[in-house]
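Below you'll find a set of structures to go through.
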Structure P
Amino acid sequence: MKMDEHQALDAFGALSQETRLRMVRTLVIAGQEGLPAGAVGEAVGASSSGASFHLSHLERAGLVTSRREARSIIYTANFDGLAGLVEFLMRDCCQGHPFVVEGASKAAAACCAAE
């Protein structure tokens, strides 16, 4: 997903709030199966109404997706959206400067090697 400046600003705005950042991290760890809204809220210490508010904000920003399963709404990290945000930083903000790209590459390699 190629992200434009407006989309990136929405995503950064959503991630700039502590509860929402924790929610995205929780959903990334949960993987493709995702988690019910209540479980996400519980994991980050948010009430059910607070969790719904924050998850809706993240969904509008393109960082999470939701699906209905029976009576539950399951949220999943939008890995394409998150990758688009990283790509935006690398392409538009860093302009391919070697020291930025090298640092990001090392961080990605260390992160992926842990799996």
Structure Q
Amino acid sequence: MVTRESIFAYVESTYGTMPEKTFSKFPEYRILRHKHNKKWYGLVMNVPKNKLNNEGKGETDIIDIKVVPELIGSLLEKKGYYSAYHMNKENWISIDLKSCVSLQEVKKMIDISYELTK
């Protein structure tokens, strides 16, 4: 299981990003934003599980990240990857942090998103 804290520590040490609390209606949501152009490269959220896949009750933590559209189909076949929640589904995906996705895999996907949003 990947934690929010591990993601926040990674983006701070790698990119100097401090997660931003922007939505007063959603106090747990955190934006990952470039310092220079202010574009988002990630969004960490807690969402109802049924918003991702109609299975399970309660909430789970996810991260939305940007990917090249050609990868979306193959990523959606993997456990823990879903169509983007809250973002453009043609360019973004959601990763369930409580799935079996590893921290190394999430870091790699964050790096891709960071580069794509420069």
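Only the coordinates and a few stated rules stand behind these numbers; no lab work does. Fair warning: this is a prediction, and the values are worked out from it, not measured in the lab. Cβ atoms are built from the backbone, for glycine too; each structure is taken alone.
Compute mean projected area of the Cα convex hull in nm², for residues 16-55 alone for each of P, Q and report the one that scores greatest. Going through P, Q one by one, mean projected area of the Cα convex hull in nm², for residues 16-55 alone is largest in Q. In terms of distance in nm of label points 7 Å out along Cα→Cβ at positions 8 and 24, the structure with the greatest value among P, Q is Q. Starting from the value 14, 41, 32, 12, 1: which structure in P, Q was P(r) over Cα pairs in 10 Å bins from 0, in percent calculated from? This figure was derived from P.
When distance in nm of label points 7 Å out along Cα→Cβ at positions 48 and 80 is computed for each of P, Q, which one produces 3.2? Derived from the structure labelled P. When helix-only ellipticity at 222 nm (-39500 (n - 2.57) for each DSSP H run of 4 or more, over all residues; to 500) is calculated, the result is -19000; to which of the structures P, Q does this value belong? Source structure for this number: P. With respect to relative contact order in percent (Cα under 8 Å, 6 or more apart), the largest value across structures P, Q is given by P.
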